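Every read-out reported here was derived from the displayed coordinates using simple, explicitly stated rules and does not represent laboratory data. Keep in mind it's a predicted model, so treat the numbers as computed, not measured. Cβ atoms are built from the backbone, for glycine too; each structure is taken alone.
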Structure 1
Amino acid sequence: MITVKLVGGAKKSFPTSELQIEKSDISINELLDLLLKIKSADSAKLDTENLLIAINGVDSSAMEGKSTIIKNNDLVSIIPIIHGGSSKKLTFEIGKKQIQILEIKGQKSINVQFLDDLRKKYPNIILQAISSNFILNKSHLIKIISLSFEYKKNNAMLSNKLETDILMRYALSKQISDAIKNAGIKPNNNFILLAIGDKKTLNSLYNELLPLSVSIFSKNNEQFLKKYFKITKNQLDSVYSKNPLEDILVEKASILL
């Protein structure tokens, strides 16, 4: 038997937030096909292409993706990822949390103090700055944040602060100081500003920072990430995936202990 826990918008597709599936040793793809078959035709659509799927608290993208085999007594959590925004702003939800992403152009005058000042001005928002070099693409960005949320729910974060755990997973470091030094905000370097809070306050933050922002993900960081984390061609070739570098980065981020 498999237990399927439906989170957020996924609950609208079924009459209950938890399903008991009388099967085991099936792949995530097979489970999704089964869920689509048992879902009522007049219920909300289940978008299987925009889901975070965790097995016993571990993001499936850090395992075998949708080919991951679900075993007897496993708990499968299905969490829709709702995203949107302009080229200068990315917004999405994980669970019921509203998340906003901006990319800020690096300047000599923008450093750690800039982030500290924003935290004082917006005390109800969780804020973190991550060097743009350490983010491969939108999917990589969302998956790492989702990992931190999942570990927070399971009381297994690397730090007692969600924003610090997120930074450490992008830096692939178990040391807070190293993560801040290597993947944190630096003068003259573009950085991604992550903000978690209510929509109204996030909009205020966006309007304030719009003059400093640039289009998100305009730079290809693939070569930097492979070189920095010493990811070889053999490692990439051994991953049977459309996005092997992304999968390796997420897997490494998921097993930091």
Structure 2
Amino acid sequence: MTLTLKRPRLLPAITRLVSLGLIGVVSSYPLIHKFVEKALQNPDAASKVPQGVSTETLTALALINPALLTLGSTALGAVLAPKVGLHSVLSGQSGARFTRRDAGAGLLTGVTTAVLLAGLDLLTRPLLGEAGAKLSLDAPRSLTDTLGGMLYGGITEELLLRWGVMTLLTWLGWRFLQRDGQPPRAAVMWGAITVAAVLFGVGHLGAVATLVDLTPAVVSRTVLLNMIGGMAFGYLYWRRNLETAMLAHTCWHVTVTLISLMK
């Protein structure tokens, strides 16, 4: 009699998703390199860098943190998502498939959200004064910027904020607030979606700070606009799967680039 061992699903799930997430991290290299170059224009910051260390080396070192966060978030999601009924097709844990309806929902949400936020951006831009022009969503975007947004935003940020943070928040709410053994209620899910979306908005303040001063108006606008997008992506993750949220986020960046080309 031959004993057949069932192949463990956790490690393959983590491996597949981490591999994608790290592609997104690497794609952010040109953008991080720009941030490093700008930071080094500050004499105080430049004086703290050891002599002989190039901007390329500093940029590579700066990628270590998001890479580690991606690994941690991916592992966390792989462990907790099945417990609360959240799914990733690529993880292979649920046996779920990516359907045409998933693709349609992702495409429609990405395009609609981009158009909506472009409109809100236009309405709120006058409140920012001179900073409005630098933060405009219809500002020119290079191919590198667009690809970085698609890969880092569409893949890595979704692994961090939806698969990692939103899943953890859902599990905490289900485990400590609901405590009835039933699937997470809508209130738990919306709470997790909202908090993850706020953190998604807050997470963009670092990049914004490299362009303009963080005034109350700038902070409020940045968090609000990104929160709207984050809630849309979180809803798709809840109702469909992680890959639908990834597709919507990716389409958001493509649509924003197309809008900038029509300016």
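Where does the value -10000 come from, among 1, 2, when helix-only ellipticity at 222 nm (-39500 (n - 2.57) for each DSSP H run of 4 or more, over all residues; to 500) is the thing being computed? For helix-only ellipticity at 222 nm (-39500 (n - 2.57) for each DSSP H run of 4 or more, over all residues; to 500), the value -10000 is produced by structure 1.
One of 1, 2 was used to calculate Cα extents along the principal axes in Å, giving 59, 46, 32; which?
1
Have a look at 1, 2 and say which one yields 0.90 for FRET efficiency 1/(1 + (r/R0)^6) of positions 44 and 220 (r between Cβ atoms, R0 = 41 Å, to 0.05), as calculated. This figure was derived from 2.
Taking relative contact order in percent (Cα under 8 Å, 6 or more apart) as the criterion, the top structure among 1, 2 is 2, with the largest value. Which structure, out of 1, 2, was log10 I(q)/I(0) by the Debye sum over Cα atoms at q = 0.11, 0.19, 0.21, 0.23 Å⁻¹, for residues 100-211 alone calculated from, if the result is -0.32, -1.03, -1.26, -1.48? Of the options listed, only 1 reproduces it.
Computing distance in nm of label points 7 Å out along Cα→Cβ at positions 148 and 180 across structures 1, 2 gives 1.4 for structure 1.
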